[in-house]
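Dropping the structures in below, format is structure tokens.
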Structure I
Amino acid sequence: MKLYNWQFAPNCRRVRMFVIEKGLNLPAIEEVIGSGLRLLPQYIEKWPHAVVPMLELDDGTRIAEAAAICRYFEDEHPEPRLMGRTSVEKGVIEMWERRGYDELLVGTGEVFRNSHPEFVDRGLAGTKDPVPQIPGLIERGKGRVRRHYAKLEDQLRDNRYVAGKAFSFADITTLCAMDFAIAVDMPIPKTSPATQRWYEEISSRPSAKQSL
């Protein structure tokens, strides 16, 4: 089993943190980023979808997309449950996990890809075709991040974890997205004490530290 990885990428970190929380050893990791923050040609030849992470099983099966890889590990190693036990738990966790991804992570990605000089012709992931940066998406991305911070603060005032009483995949995605946002100069607002409390607690978990 091998995990194709970019150490900085939040989606790759989501998988690493998930696996560590399961108490499993990480698969063999192969870094696939070369100069100019570009995927190595040999990786694109192997995986034309041109995204990371990608998990290659011993039988040659390939699974991409962080959530899909984490679902594989959840089903193969059910305990501890990170995606819920009951139908309600599963629904609430997936709802908040998707919010963390769609709003915080993708919003930060819009800012990063449309402002970083190494991505001038790569405004969209997963394609070999040149895609120009769109400056207007920078402000749109910042707005998505601000709105998610506000939504998250409301949720965390009454809940220890993002999806309620138990640590879950929603916390993993939100932390990885938040550290990405902080790295792109969009820190937790000073008016969000509940989010800051949550961030300090989740960041102190061994999986959060070991997945960096």
Structure II
Amino acid sequence: MRNRPETLIFDVNETLLDLEPIKKSINKALKDDGAAEIWFSQLLHYSLVESITGTYHDFSKIAAAVFRMNAEKRQIDFSEEEIREVLSPITRLPAYPDAEKGLSNLKNAGYHLVAFSNGKPSVLKEQLHFSGLEVFFDQVLSVEGAGKYKPHPEAYNYALKAARSKAAKAMMVAAHGWDIAGARRAGLQTAFIQRPGKQLFPLAEEPNIQASHIEDLAEKMTQ
């Protein structure tokens, strides 16, 4: 491909890992089949609020706080321990079927692979170990090192510095339109993974590549 990047920076949740187990847990606890989608959207919303207002709590604390907000809205009481149990599947998410082979092909093609998540480091480490994907990554990074959540520019700049890469030589790979938009504004190349139900933000710059899954991305990146 033209202007081939050297470093591929992967979002983790919903790009590589399937959130279905934690969605089922949240929906069951809140007795609402749509509760998890609202929870995840608000989790991203309030992480952005923290970045804009100059505060920082780790992603797990925000996740628990947002869950409590949704429980209180439904007038359901949970203890701190019960909330931790409801959200515990976050460390036991399966990889999408295409992730392992796709990452393997990209690694064998010589790309420097980086996992980069809004999640706190300990959770990210458990996720990649459980899913079996940790072996493919040269680096595993959390936004905790930046103190800002994606899509804040400082988050991407932190990842670039940690990976010792220039923006023009790095590509953000994500299944979220907001992540693609943020990375493009920070100067990175981008690849959008078309997971079911995910869309690009129409007002943002288009990604360099769109792929149906990680194996498809690897095929496009190794042509």
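Each value in this text was obtained by applying a stated rule to the coordinates, not by laboratory testing. Every value quoted in this text rests on a predicted model; they were computed, and no experiment measured them. Cβ atoms are built from the backbone, for glycine too; each structure is taken alone.
With distance in nm of label points 7 Å out along Cα→Cβ at positions 23 and 119 derived from the coordinates and found to be 3.8, which of I, II does the value describe? Matching structure: I.
So if we calculate mean count of other Cβ atoms within 10 Å over residues 15-22 for every structure here (I, II), which label has the highest result? List each step's numbers first, then the result.
Numbers: I: 23.5; II: 20.2.
By mean count of other Cβ atoms within 10 Å over residues 15-22, the leading structure of I, II is I.
Given a computed value of 21.1 for mean count of other Cβ atoms within 10 Å over residues 7-14, which structure among I, II does it belong to? Walk me through the numbers on the way to the answer.
Details: I: 21.1; II: 24.1.
It was calculated from structure I.
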